[in-house]
Structure 1
Amino acid sequence: MNKKTSERPVFPFVSIIGQEEMKLSLILNVIDPKIGGVMIMGDRGTGKSTVVRALVDLLPPIEVVENDPYNSDPYDTEAMSDEVLEKIKNKEKLSIVQIKTPMIDLPLGATEDRVCGTIDIEKAISEGVKAFEPGLLAQANRGILYVDEVNLLDDHLVDVLLDSAASGWNTVEREGISICHPAKFILIGSGNPEEGELRPQLLDRFGMHAQIKTVKEPSLRVKIVQQRELFERNPKDFKEKYRKEQEELMNRIVIARKNVKNIDIKYELLEKISLICSELNVDGLRGDLVTSRAAKALVAFEGRNEVTEKDIFTIITLCLRHRLRKDPLESVDSGFKVQETFKKVFGY
């Protein structure tokens, strides 16, 4: 397949109108992947997959070890496959290449073997080698794994994805043979609430939850349609028009990634975040952790160095609304409860 046919034009991220919740959630996860991914819920035809693809197109290339199926980081032993570690141990020279940040689309009908990889037992027994065929989790390492209609995916498979996303590793075990490889990726799930929500236990494990609605404002709808038509007519010119803005946003993300670890959050603010979680009966500490991480990522993105109350208010709904749901038949809170509790705790 030549490069021209394999690379389809991608809509520029900065030209996307509206859907601020979704865009902010995605940017914050790219700045700090430890936030734990995003669940995007919204009506059909609201551009969920367009925004995700646009985000990946915005990201800088990454350096990988050439011909390594796991996109191993040549400088970080925590993000290397066993084969690359072996080469380093034997003082072999690594060939390093740059690739685009990987984005893997998980097809709805994917089997566990396709996702996690398979072990060739016969080969392992007859030849005494660990014959492993890597799956989609290996390809997604150091990139983004996108699951459209994640709410229609088998619960067990969602569990596997969430486990890998949280631990950064994928382990495949069969007939007493075990293979482990790095699988650090940002998990982005999207779905239509009319087709059912994820179970509360699974939903809670997504770092953030963005809700998107169809734009109602007629003038904005017209603008969105016009943008799309202009892009389809001449993708190259359309992208060129937004190139400078795209580059500025990419630089902001790159700088924020470096600075996020230096951001401070005062103890009193952490205490208030925990008080909000406690008032809302949020189970576990995941809500507290994600809220403070997301607030720091927002501060880094805006080029500041200390978290304020306003930062917490901006992101707290995205971090907590999906953790309030105890009954599987209930729908996810629009954010009203979270905002009311925030105002009560912060004395507004």
Structure 2
Amino acid sequence: MRKLLVVIAFVAVSAPAFAQQAEGFDQSVNRWLHSNRGENYPRFTPDQVCGIADNIIAYQNEDGGWPKNLDMMSRLDRDSVVAALKPWRRRSTLDNSATHTQVEYLCEAYRTTGEERFRDAALRGMEYILSTQYPNGGWRGWDADAITFNDDVMCGVLSLWLEIIYAKPRFAWVDPAFRERIRASWDRGLDLVLRCQWVRDGVRTVWAQQYDHETLQPVKARSYELPGLAAGESANIVMLLMRIRKPSPEVVEAVKAAAAWFDANKITGKRIVTVAVPEGLPEDRSVKKDRRMVDDPDAAPIWARYYELGDDRFFLCTREGVKVCSLAEMPAERRSGYAWFGDWGNKVLKKYPSWLAKVEKQAARKK
């Protein structure tokens, strides 16, 4: 009876963890569906851990990484899935939350099941991440050979590294020597994050999506992703920095400056609404929904996706690379097909006061 109670308690603890881990695959699933696979195919449920983890192992490349935009929870023939990919789509990447999410899942699967094949595959994934870190401390994405904060590349890896360094339960098995390699990689990555924070007239602001490996200047990726301060990516960076248990003075100043920027650049009294247009928009009948900015005095603050490097004016961009200043000026497809505004900064401003009180208390103890 005692053994049964232990098993029941263990499952109760593990199920939410795996449900959360499965959510990490959402970005890939969405892109999988958009690639015309449709939604009517068999999938594992979140509690079918070994099936999902074996999927992950089956899709792992020889170099230890994973391709992007595969549904790790599908129950399709694995060889057929891989064979259907064009060769360039099979290559390993950190883009769209690939590789670090697979490593996290495998580590949780190993903690729960004790199956060594899950641990070994996770270690190979970690080795891939270590091997692809640039000397400057950064990692590249898919669309541009540049230091990439877009699509959770830098923050996804550094978040994984931080949990390993702090020996969170799913990573408790990582041996000290390997953990030290992770720590060294984390230190280089964190140093790069701090160096990439955009400084204007001596004042720190936030971050761009991509940076040149040599100059650390913001660069473009796709035609409509021009150099500019990026609210969504910056919010993720700040949330990561606020997870550091004993932040250095440099980290503290970076967070303070970024929080001030989010507060100064919030858009209030406005809300983005999505409107169904079954008959299609007049300028493009293939677009069946529209996005508009409307007045709403009770709306929570929102932020634009991009802001000018020189003066914090927000901008949007057409596929041709032409900047515009409002949703109404955007072509129909880009207006509805990209997240030009979001509530990204709210999580920063919500957590910042308690984080600041904590670091000030830590500082007072040192005096």
Structure 3
Amino acid sequence: MKIIILMFVFIASCGYGLAQESMLCVGHYWTEDEGNQMLKEFATEWNDRASWEARAAKIKKGILEGMQFDKMPNIEGNFNAIIRNKHEMDGYIVENIAIESFPGFYITGNLYRPASEDGTYAAILSPHGHLKDKRFTEDIQKRAATMARMGAVVFAYDMIGYAESKQVDHKMPIALLLQTYNSKRVLDYLLSRSDVDPERIGMTGGSGGGTQTFVLTAIDDRIKVAAPVVQVSAHFFGGCVCESGMPIHKSASHQTNNVEVAALCAPRPMIIVSDGADWTRNTPRVEYPYIQKVYALYNGENRVENVHLPLEKHDYGYSKRSAVYNFFGHHLDLNMGSIPYDEGYKEDFVTVLPRKELEVFTEEEPMPKNVLQGNSAVINYLKIRL
């Protein structure tokens, strides 16, 4: 009898996994023409604010259920923050930080904040895209430092499996869930700080960081301003398990794409940055007009923008950063005059630090002893069913 029961559980589990896999929309799931056509079909399902909000609720429900977000711990506070190596720079401060996402799992990063330690500031979540040591790169440091000097507390944190976040592999089965939950915990932490204004919270990232930006913004209204960069596409769903490895775009009762996920930001301010050499090349003609129509339902056309750079490629380079500086400066009430400007923002005040000065954990100061190590240890702790 015991063997029969175990076989039934195994078969049911396999069936669940196969059903889940059949709902995945991965990478270039549609062609450009199909993505364009699907947006037109989606648009037939709403024609006013009430019908859009009904569809929006279904999309949000699909995201939460698809990534099994309800299985994550419901934790208030308990960040057990580790903050080390304060670097006082030109108009900003950098600190190395780790917070506990849930018992035994740590989010590693750097905290950039204004040089003045008096007052209340905006806060910005800064996730990044797919690169092994991306948090330590020049573009991440320049972006975070510039926004800190403008008057924001900026938390730049690692993708799971990259840089210092080595408790799990990046391509583990629940990467999308873990990264989204980590972002929520970063948001929780920032809101717990006495120097942060809860009404001025922004989030921005490029590529996979753009996915993290529009996914958290879609499910958490505490993000007040969003800037997903080089990622919002009608036909491309993200090529990594951390973006499309769990069924957040499709269920037995609905189908959506990242354009509609991004549109859940409405009517909060959002800037979409696109370029001419990746899956965002059609944004001015396909994706952005759809999102504009959603904002129009709230008389909020002035709160959504698209900066399209047809001569550029897939990155979060200087011109893309500058567009976000202006947008965040306006909508988060930052001090744009604090950044040197001469026919463009000057970022030369930023000191790019070597990795060893930005690491939270070292041989002398290792990770806490309670760490969960390995994919299985984390999945078993969370009791996630795959």
Given that percent of Cα pairs over 25 Å apart, for residues 62-165 alone, derived from a single structure, equals 26, which label among 1, 2, 3 identifies that structure? 3
Among 1, 2, 3, considering only distance in nm of label points 7 Å out along Cα→Cβ at positions 150 and 278, which has the greatest calculated value? 2
Given 0.90 as the derived value for FRET efficiency 1/(1 + (r/R0)^6) of positions 94 and 334 (r between Cβ atoms, R0 = 25 Å, to 0.05), which of the supplied structures 1, 2, 3 does it correspond to? 3
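Read the figures in this text as sums done on the coordinates, not as results from a lab. It should be emphasised that the depicted structure is a prediction, and the values quoted were computed from it without experimental measurement. Cβ atoms are built from the backbone, for glycine too; each structure is taken alone.
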